[in-house]
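These notes open a run of structures that come right after.
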Structure P
Amino acid sequence: MVPRLQEKYQTEILPALQESLGRTNRLALPRLQKIAVNMGVGDASQDKKNLESAVDALTQITGQKPIITKARKSIAGFRLREGMSIGCKVTLRRQRMYEFLDRLIAIALPRVRDFRGISRTAFDGAGNYSLGLTEQLVFPELNPDKFTKVQGMNITLVTSTRSNDEARELLRMFGMPFKAEEEADAA
């Protein structure tokens, strides 16, 4: 079964991008390559259960087992030693990527408290978009009774284009709820 957003990309978004960008080659059009989801667990050095909880939450949210990330340097102020487990990450591609993006746009972002849209300027200059969520419980897959510790996550959407404007247009066509332009200028 083809995910809803993947079908929308092939039938609606690609022809619209061809027209707006003036390119006939479909391979030259921007596309979503991968989504990286990262959870840093700062207090994992004191309590290993927090890291296990984050791994379990990320597995349920993405449908894929995360990789545990380790510290590269020792930092005495944070009681951190090189090689300690400090977080987890998942890279989603193909169908899982589209399914996760659909759930993020349609379900998770509207459940964020006081949500007025996501920033239009959080691009990195190379066409990639990053956003942060302060708690993982906006995803309905998680049982709030099981995950009592509030844990945030970073989500990076990696596109094939090098232009922020093209990437913004691609994500807008997918249905990303960007803030209105006049509202973004006032902020």
Structure Q
Amino acid sequence: MAGEFRFCPQCATPLQAIAMAEDGGDKLRLRCPACGFTHWNNPTPVLAAIVELNGQVLLARNAAWTGKFFGLITGFMEAGESPEEGIRREIAEETALHTESLSLVAVHDFQRMNQVIVTYHARCSGEVRLSPELSEYRLLDPAVVRCWRAGTGLALAQWLLSRGITPTFLDDTPNARAA
């Protein structure tokens, strides 16, 4: 079983893959044989926004990314906030934009990162000022946005379809680099 946890955070005993009866039958999980701690390894909720500013879609490049990939505004929920509050906060923190309206677009699993991504369409106003987390951004007409075949790219494609736009994917073009 893969996982970040190798030792029990309560007693430091090495965790073991142990099957125990749960609702629906036996389930193999990393458990502590000494104190009974269970590492649940549940997916982490991630928030994403298709930011629309003056009719254009804002895509940004994370400063930590080595490639030239531009993506949606994303971030983690904080304890005590709703998903809507969280994505409004992330948009403000990362772009300095004010969110005028939000609508849920999609919820997708992103198993490679053990995440569940909740994506919103956010109509925003203001002047873009990027946080140090982002290195650059682009404002694109929705008809020219190219999607990617994972996580937030699938939500972006779904949003484009809802607007009557047939999505184009990065790998639909010759010599396209996967992101």
Structure R
Amino acid sequence: MLEIEYEFREEDLVRFNEMRFMQTDDYLNNLKKNRWIVPSIMVLISAFYYYYYVDLNSSAYILVIAILWAVLSPRLMLLDMRRQVLKNYTPKEKRQMFGMYTLKIDPASPTFLHETSPSGKHKTPWSEMVRLEYGKKAVYIYLDLTTALVIPVETVKKGNLEQFAEQVEKMIERYA
């Protein structure tokens, strides 16, 4: 029987949603607009002030604002996304979501992944799982296209994450 125990924290939820958000077309379009288009227009306005009015101070201010806009706007978009993610959950839901998790692959019932979490015990059929994905700081077991069990590497308390992940991949392929 393979078993892994880990802690799921608020920052892990934010990191997962941030990773998903950064892959959306909406984010990529906003990033392009805020990194290139708006600052480019501001640079043109700055050049206009410099050449037409010969006003170096105003031109420099506009140029500095354009550079700050290009650098800081992606960070502000991610901060806003984090705030929205955390606002979506009530304190009761957060208590049931965050804490210690135990995942087991039990040979006695090979068609399920057994999960013990702050919200109770659950059995998830392998046939309902989509895929396993490796991230920089976590392993994600996708239950559907938008929901995943997040296993942060740094909070694993018990078990071997690599062996567990390999076995999960095999089980998902077997029952897919």
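Identify which of structures P, Q, R gives the largest calculated value of distance in nm of label points 7 Å out along Cα→Cβ at positions 37 and 101. Kindly include the intermediate steps, with their values, before the conclusion.
Numbers: P: 1.5; Q: 4.8; R: 3.7.
Once distance in nm of label points 7 Å out along Cα→Cβ at positions 37 and 101 is tallied for P, Q, R, the winner is Q.
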- Task: Given a value of 3.0 for distance in nm of label points 7 Å out along Cα→Cβ at positions 29 and 125, point me to the structure among P, Q, R it was derived from.
- Result: P
- Output -4500 (helix-only ellipticity at 222 nm (-39500 (n - 2.57) for each DSSP H run of 4 or more, over all residues; to 500), calculated) maps, among P, Q, R, to structure Q
- Query: Here P(r) over Cα pairs in 5 Å bins from 0, in percent has been calculated and equals 1, 8, 14, 17, 16, 12, 9, 8, 8, 5, 2, 0, so which of P, Q, R was it run on?
  - Reply: Q
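Values in this text are rule-based calculations from the coordinates and carry no lab data. These numbers were taken from a predicted model, which means no experiment stands behind them. Cβ atoms are built from the backbone, for glycine too; each structure is taken alone.
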